[in-house]
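The numbers here are math on the coordinates, done by the rules we state, and not lab data. If you're wondering where the values come from, they're calculated on a predicted model, not measured in any experiment. Cβ atoms are built from the backbone, for glycine too; each structure is taken alone.
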Structure P
Amino acid sequence: MRLLLDTHILLWAITNDSSLPTAARALIQDESNEVFFSAASVWEISIKHALGRAGMPVSGAEALHWFHVSGYRELTIRAAHAAVELKSIHADPFDRMLVSQALAEPLRLVTHDSTVARYSDTVILV
């Protein structure tokens, strides 16, 4: 399965945070799955880290390093991703881009956000 991890799942995974749901850990560790991270997540981490937001344990550069070390594949943002029209379920532009990318590729988005999961039955809510 081709998985796109949302930003929280990514951060919990690279920091070995106990908040990472067991189901997400199992999906990530399953060697038959391809695990992707989005440039949108790196951008979100960079912005929130620079603003000193709580919950950003690493900078964007550090996150990028650990995503690569972890063997996650990079998903750049393309115009086709931005062209996906979504209902107004969630206002966060980073989450909306992740949903758009997952739908356009296609990939299964792994999230802990029940609002994001409302976009598609292909989203995996953990």
Structure Q
Amino acid sequence: MKKKNPLLQKSFQFSIQIIEYTEKLNELKKYNIAKQLFRSGTSIGAMVREAQSPESISDFIHKLKIAAKEAEESMYWLELAESSIHYPSPSNEGLIKPLNEIQKLLSAIIKTSKDKLNANR
């Protein structure tokens, strides 16, 4: 039986939510933020998925660090949308909380992986 991976599951589900939210933004003709958020928001899950087949522990850490950077960028776009009266609220769409959870998971996994890497040196 394959072990469930919470980070994989959460990042995949977040990508689905981002797709749905950016479709709403496109309907409202908010193309610039929609495009940026689509790219960064779905990249998180893509990098997490790619990290599942690393060449080394360093490669694993590197891919998760990229995912963490994409999460930071996504949070930026969501905060901009949240602060503007011209955008649907990402909080009301349920986007902020799952992104915070993903960021916490990424941070913990990166730290644990770095500690493991340093212990093996």
(message) Going by mean count of other Cβ atoms within 10 Å over residues 9-16, which of structures P, Q comes out largest?
(response) P
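When distance in nm of label points 7 Å out along Cα→Cβ at positions 57 and 89 is calculated, the result is 2.8; to which of the structures P, Q does this value belong?
Working: P: 2.8; Q: 4.5.
This figure was derived from P.
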(message) Starting from the value -27000: which structure in P, Q was helix-only ellipticity at 222 nm (-39500 (n - 2.57) for each DSSP H run of 4 or more, over all residues; to 500) calculated from?
(response) Q
(request) Figure out for me which of the structures P, Q the number 15.5, 53 belongs to, where Rg and Dmax of the Cα atoms in Å was derived from the coordinates. (result) Q
(request) Can you spot which of P, Q the value 0.8 was calculated from, given it is distance in nm of label points 7 Å out along Cα→Cβ at positions 73 and 105? (result) P
(message) Given 27 as the derived value for relative contact order in percent (Cα under 8 Å, 6 or more apart), which of the supplied structures P, Q does it correspond to?
(response) Q
